[in-house]
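Structures for review follow.
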Structure 1
C-alpha cells in the first residue's frame, strides 16, 4: 500500500523526529552494517582455508575409493570392471594394495608404517607429484634386483634416509609365515628413489611401492585392497558414489574424497558455522536498537495512529507501516554491509593486506578468502529476517492503539 510506504519513510527518515530516535536508528543501521560485513569476511576466510586444505589433500587423495565391505582384499570381477568402464565421469581407475609393515634401516629404530602398492603410471596421473615430491622421483621399477620405494619426508628424517639408501620391510603376513614355518622372518629390501612431503596434514607416514612388490610383501597374489578413482569433476563424487553403490551392491564400501578425511572437513565446517551463529549476535544486538527506536516512534506518534485508525486504516495497515521501517533499516544495513564485506574480500584476495602470522612455516603468506554466494545470501537474508522480526513488537503495539484512547491520552 502506497500510504503505508509513505508513512514508514516519513516516520523513519523525517528530520523532525526526536534526535534520540535518529541516533538509535543510526546505531541500528551501523550495527547491521558491521555485523553483515564481518560475517561475509569471516566466512570467506574459512572458505579460503577449506579450499587450501582440500587442494592439498586432493593432491594425494582420490575423488572416490572402492574397498570391500568385509575383509581386506578382493578381486576385480567382470561386472565391476564393466560398471567402471561404462561410468563416463571416471577418468582414471587405479587399483592398489595397502597394509602395515615394519620398516628397518641399519641400526635405526624400527617403525610401523602404512605401505601402499600402486601402478606408478596410473598413480602419477591422479596424484600431484609436482606438489608432493621433495627429492628424487616416482621410480618404483626393479633395478639391480632391487625395487624402488617412495617414502615420506618425516620418515626419511627419522631414519636418516637419502636417495639411493636401501631399507627393509616386514609385513604381518611375513611374520606369521616365519612362525608357522619355524624360519626366520623374510624381509623385502627396497631402494629409496623418491621422498615426498604432504605438509604434515597426514600424521601416519605412507610409503609407496610397485603393486607387484606389494602383492609379494602382503602375500595377496592376484588380489587388491581397493581402487582409487579420479573423476572429471570433484563435485560429482557424491552422485557417482550413489550410482556405483547401486550398481555394485552393499558388498563394497565406496567413499568420496570428503569421506576419506571426514573428521577434518567436519571440524572445519563446524568452526565456520559456529562462527556464523556467534557473529550473528552482533547483528542481534543492533536489532534490539530497532525495537527501542520503533517503540519510541509508536509512543511519539500515538495521536497520529489514532487519527489514522479513525479515518479507516485497519490494524494490518498500521502494522505494515512499522514493519516497513524495520525492513528499511535491515535493507540499508545489509546493503552497506554487503558492499563493505565484498570490498574487503576483494582487497584481501588481490593485495593480501592482512598477512598470516608464521607464514614462513605455511604455504601461503596472507589470509585466503573465497566468497561463496550461498554464504552471502544466508548472511544478508538472516540479518533482514532479524530486522523484520524486531519490528514486529512495535508494530503490534501500534496496531493495538484505539482511536478513543489516543485522543484521550492527548
Structure 2
C-alpha cells in the first residue's frame, strides 16, 4: 500500500491504491457474513466486495471519485474481518483507508471543517504535551461535580446523539501516565531481556492504570522496561481519517526513537497502536532503508503476543476467583492475527474461569471515531455484542484495546449489565504480586 508513482485512473497520483489490490477480489461473497455494515444495511455497496468494486471502478475510469465513494470509505468500520475471511487476500479495509485519503484530495471539507481536522491531526495529536494539557478541562469537569450535574439534568439530550454518547463514554480521568513513568523500570528477579514500551495516546490519557499495570507485569516477568517519553502518536488516527502524510512523519519519528533505544522487543498494550506499528514497513516503503523497517517490524509485539511467546512466569501469581469472557478487538484478531494468545494468558491466571462468548471476534462498533459519527448504527452493532456477553453470565468482560474498552463499558452501563469491563493487563495485574 505504498505511494504509487503513476496516476491510477480517476485517483490522484498521491496515495492511490495499487490496482492489483482492487483487482484481486473474486466477488465470492465470503466477506459478506463478516461485515457489520452489510449486516445492518443489506446494501451491496456497504459490503467489502461492494466497496472494493467502487474503488476498482474509479481505478478503471468507469466512475469518478464521487461523494458516494467518500461516504462508503468512511462508513467502513475498517474492522478487517473481511480480510480474515477473504481467500484471495483482499485487504478491503486498507483500500478504504487510502480512499479516505483520496476523499480529502478530491471531495474536500469546507474551510472550517478542514481547519479543525488539520488542528487535531497535524497539531494536537503529534504533540504529547498539548494532548495532556487538553485533557485538563475534562478532569476538572469531573472533579468539580459538573459532570454529575450535566448527567442528571439530561441537558445533553437536547444536542446531537454523538455528544451525549461521547460524554457518557468518559472514564474516570486521572493524571496522564507519560510524565509519571520512569524511563527505565528495572526487571524483578532474574532478567530475561530489555523491551521498549510503546505507550499509546489513549492509554496514557484515559487508561493510565492499565499501562501502569502493563509495565509492572512486564518488570515482574523479568524484563527491563524502557518507556521513551518522546514517543509520539502511532499514526492510527491519521490513517483512519485519511491523513497518510502526517502518519508517515510520526512513523519515521517513532522508528528512529525505538531503533536508537537498543531494545530486544517493542511492546504495546493497545491493539490499534500495535496494528499501526506493524504497518510501518508498508507505510514507509521508499521513505527509509528497508533494513531499518524490517528490523523495527521484527521487534513489535502486542503484550499478549509477547508474554505468550516468551512464556508467562506463573510462579507467585495470586488466584483471581472470577468468571471471565473475552471480546477480541478487531485490530488484534483481524489486523494482527492474534486470537489464541490472549486466551492462553487468561487461562494461565489461577482461579479464572474463561467462558467463550458467541461471535467473540464480531466488532463492538467503536472503530475509532466511527462510533460517534454513526452513533445509531454503532449502538446496533454493540447491541449484538452485548447480547452475546449477557449469555455468558460472566463477571468480567476482558478486552485489549482502549476504543473497545470505552465502547463496551458505556454499553454495559447503558444496559445495566452486571459485568465489569477490564483490559487483559488489569486482570493479569490483579494476579501479579
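Supply the structure label, taken from 1, 2, corresponding to relative contact order in percent (Cα under 8 Å, 6 or more apart) with the calculated value 29.
1
By the measure distance in nm of label points 7 Å out along Cα→Cβ at positions 126 and 318, tell me the structure among 1, 2 with the highest figure.
Largest calculated value belongs to 1.
So if we calculate mean count of other Cβ atoms within 10 Å over residues 342-349 for every structure here (1, 2), which label has the highest result?
If we compare mean count of other Cβ atoms within 10 Å over residues 342-349 over 1, 2, the biggest value is for 2.
Suppose you compute helix-only ellipticity at 222 nm (-39500 (n - 2.57) for each DSSP H run of 4 or more, over all residues; to 500) for every structure in 1, 2: which one lands on -18000?
1
Given a value of 15.6 for mean count of other Cβ atoms within 10 Å over residues 230-237, point me to the structure among 1, 2 it was derived from.
Computing mean count of other Cβ atoms within 10 Å over residues 230-237 on every structure in 1, 2 gives 15.6 only for 1.
Between structures 1, 2, where is distance in nm of label points 7 Å out along Cα→Cβ at positions 94 and 334 highest?
Top value of distance in nm of label points 7 Å out along Cα→Cβ at positions 94 and 334 goes to structure 1.
From which structure (1, 2) was P(r) over Cα pairs in 20 Å bins from 0, in percent calculated, if the value obtained is 25, 59, 15, 0?
It must be structure 2, since only it matches.
The value 0.95 for FRET efficiency 1/(1 + (r/R0)^6) of positions 102 and 214 (r between Cβ atoms, R0 = 25 Å, to 0.05) was derived from one model only; which of 1, 2 is it?
Of the options listed, only 1 reproduces it.
Every number in this text was worked out from the coordinates using simple rules, so none of it is lab data. Treat the numbers as computed from the prediction; the structure is a model and nothing was measured. Cβ atoms are built from the backbone, for glycine too; each structure is taken alone.
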